[in-house]
1. If you work out distance in nm of label points 7 Å out along Cα→Cβ at positions 92 and 452 for P, Q, which one comes out largest?
2. Looking just at relative contact order in percent (Cα under 8 Å, 6 or more apart), which of the labels P, Q belongs to the structure with the highest value?
3. Mean count of other Cβ atoms within 10 Å over residues 60-67 was computed and gave 19.5; which structure, P, Q, did it come from?
4. Using distance in nm of label points 7 Å out along Cα→Cβ at positions 276 and 380, single out the structure from P, Q with the greatest value.
5. Assign the value -14000, calculated as helix-only ellipticity at 222 nm (-39500 (n - 2.57) for each DSSP H run of 4 or more, over all residues; to 500), to the correct structure from P, Q.
6. Tell me which structure, out of P, Q, gives 1.01 once Rg/Rh (Cα atoms, Kirkwood Rh) is calculated.
Structure P
Amino acid sequence: MSGTNFSRRSFLSCAAAWAGSQVTGLRSNPEDFRTVSILHTTDLHGHILPTRNYDGVENLGGFARCATMIRNWRRQTPHTLLIDNGDVYQGTAASHSTRGELMMRMFNRLGYDAWTLGNHDFDWGPQVLRANLAHSQSPVLGANLTFDGKPAGSADGEWRKVVPWIIRETGGFRIAIIGVVTPGLPFWLSPETLGGAGVLPPGDMLKRCLDELRAEKPDAIVVSSHMGWRQQDDFANPLRKMLRTAPGADVLLAGHSHQDQPSWNLEGVLCSQASYHGIHCGRVDLTFDLQSRKLVGRIASTVLMDASHETDPAVLEAADPELKSSRELLARKIGHATREFSADPRNNEVLDLFCQCFREALEREGTKVDGVFHGTFGTGSLPAGDITIADCWRMLPYENLLVTAEIGASEILEIFKEERENRGSDRVFWPFDIQMSRSKEIVRFDHQGAPVDPDARFTIAFNSYDSQSGGRSMMRLREILMQPQAKRRVTSIDTRGALIDGILNRKTLS
């Protein structure tokens, strides 16, 4: 793979995999073998241009750089497949402005063979997802999904585009690709947002697909998984359990957990994950013996998409209108802060601003709330100076909707105690004053300066993510809100939009 910049870790991973392939008895004549390369991206989240990684390193990644790498690889080897492992379009203003259609155009332009649905591909609701399924020229995978109770592959309308598996032939070899989705969907997304979509245990459905594929006799089986690397399985990433339940795959391409893991082995399956936002691009080489048609070698690697890789000019040209308009939108001034607004847990002025803006947005709609349950999720302070749309995207990067529910005083305390078990969280019941002793006894429970009546009920606003349990971190909250007496209601108000409106209405924050 000349012309690519491998990290030392990637090189060692490749070397180890290659050494392992020699044990299978490869003959010395290269004409006796053929290599099929599986190219893969994951968790692009709408990033066309280079961005920064979670450590703050700038000028990394972006789909435009991955496109350059993909074209280079395709020139090097004639037998390739291109797959994405989900979370394609949520995450940038450019993608949001087209409701994801921009990324579908990019995938169509590069000729993806398939992509697997990720949890964030559902974020903008069923109408948007159905539209993007229609825009996609490639099959969309989701073996463990159901739509209105019907399994993937037999659903109606645009949902018919989602299938459990496909077979692609390249280089004379038939490669089966199975897509599986994280089972965490219902713990992040409301039923209204999922729009009739459900999720089944991935291991059971993978096993069913492998059983079906026996009759098709593919030469290799690749699993495209919107689940990813973790030290141990968790509710959203049960890779070990899945592969134990369903043995027989050759390769697993991972996603969701935003990890760069070039090559590792689980249950005899070669696994690879190419981080997030296009910061890495992945490649798996499958080598076949032409005489026996057996798979005799597997090598996996990822490549860092740093400044040594050019951005693809065709991608930039095609995306230029959306990129230009999003730059202009994000730079737009909406207010001015006369001083820094702190996100310190002892005096969280940013959180106060959030909650005030959410309450005001609900009141404009005609819904009066007694409080808001929310946090800042570590987005930091709001600096002094002009406030732009980009600041609001930084502070609230996800398109969560506001949810209202009627809950009792005792239930507020239950949720408060449950939330305190979440390390690093700064969620509060605003404007309640709740104080708890080290022995977890409630020593103060006031609302607007007065003690709360234990029999009182309050209308509280939540974001849609928290209302579904915040990723299983608040299961009691989920249970309380699902009770009929809570009268849970999902509004059409998104939290970022409410913040922008609130700042525009204030103009000056002081």
Structure Q
Amino acid sequence: MKPNISSRLEPSTPLLRDLITAVKRGETKIPKFQRRFVWSDEQALNLLDSIASNYPVGSLLLWRTQTKLAAERGLGDFLLPRTDDLSPTDYVLDGQQRLTVIYSCLGAVESDPGFQVVYDLSSERFIQRGDHRQDRFPLRILYDTTKLLNFRGSLNGHPQAVELQSRLDQLIGVLTNYRIPVVTLKELTVEEVCPIFERINSSGTRLSTYDLMVAATWSDEFDLNDETAKISSGLAPKGFGDIDGDTILKCMAAILHKSMKREQVLALRKLTRAEMDDLVEKVKDALLKAVDLLSTEFKVYSWDFVPYEAVAVILTYVFAKRQRLDSDQIRRVRQWFWRSGFSQRYRGASDTFLSRDLEAIDSFIINRQEPVNPFGEPPLPDQLSKSIFRSNSSGSRAFVLLLALQSPRNLTNGAYIDITEALSIFNKKEFHHIYPKAHLGRTRPNDEANSLVNICMLSAAENRFVSDSDPSDYLPQFISQHPTDAVAVFASNLLPSPMEHDYSKLSYAEFLQLRAEIISARMRHLCEGHNP
């Protein structure tokens, strides 16, 4: 059962002035994981109008804690003073945009930059500050008694002085007495606050573990963003520079705790600076080795083609334990990689499941023990022919890597395909329906054109050349024009041999069955850990 935090909720209804004072004193801060101020001028003006009309504008959610997080020095366009780390801080979890508008319009001094608003007493509406006019009240002087009285006195010369002064007094009365509901979470841990933030955040922005760790580990001497940037820059020349921060944290936790569980990742914030530096170097070195292996053994040239994040994390763990793998361990890595990829082992896998696999990998690859349960089985031919090719599917990515291992050649001219280019990003132009979709739409509209088995690699230019051609025309044409190369070209694409099958008469159903058997056999070969 989840813990009941009701006893640690403190409701209050402070005045606007109290909220502004807390921000100025540094008692209320915006944590680093909050998004920047993004409200439009219209949204800001609508908020002020709601307050002036005594409408409810929602509550603020604050987290009061002794834990010192990285906080934004700025609130909107305003640079706030530094404060000591001795007193508890209220971090804004929900209501940043509203608080920023309130501070900008009512709390900042007149000379400050940022969004400034006046109340037009004649038209009785809020507008963005422009040219000075006698009947326009600048909200930033609301709490400056001298300036406020001077402005009110200046209205005496206006033809509608009495009415305008009455409107001003009414506005001041509402603004100075308006209260906003605030709920303060007290004595909650970082782990308890994280899911609360995710659920109430009005923008729908998910607070990632990485975002939280950046805030929780930050100091003047250490910034996790800087450390992950070092790792990213080391991977960039290999095409993996866009590694996700959460992935790096999971690599750290895997190496240090043999776990990818969230609590173990968050526990990294307890490391000393020296321990964190050492761990970052270990991760950087191991990740480089993992990426090298992915590219050389499996033709993975970018994150787009890593079947699962867990694959990169597990390989990084392996290379943190063993600087070098011998031929038997490489064979075991192949078995695990292809079995887990083809069986989609890590699809929707929980952190607990992945952490258990670290133990299994430790046993199988590092200590050379045979697993009680293998890491999955490749699909059978019937399953393959019913599988759908999707760019975001891990099974499709594993299938594409399988094709790349064959050193595929174009089915139109026999030229070798640049798989480095094709696999640098998931470029749909490099993949081709052997029986084109448009052709099947005309001749067999009820058949599934996107069958995994109907996909091959083909350079973008040749893909356009094939277009919606009938395969019973363009494939026999290629065979007749390349009699000495046709068998090898078809084999490089895992297609049924043109010496054994007449493509001018081969039906789509027969083709799918024949190719599914070839692909399935190839998958089984790789799953045994053999070289391509």
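Only the coordinates and a few stated rules stand behind these numbers; no lab work does. Quick caveat: nothing in here was measured; it's all calculated off a predicted structure. Cβ atoms are built from the backbone, for glycine too; each structure is taken alone.
1. Largest one: structure Q.
2. With respect to relative contact order in percent (Cα under 8 Å, 6 or more apart), the highest-scoring structure among P, Q is P.
3. This figure was derived from Q.
4. Q
5. Numbers: P: -9000; Q: -14000.
For helix-only ellipticity at 222 nm (-39500 (n - 2.57) for each DSSP H run of 4 or more, over all residues; to 500), the value -14000 is produced by structure Q.
6. The read-out comes from structure P.
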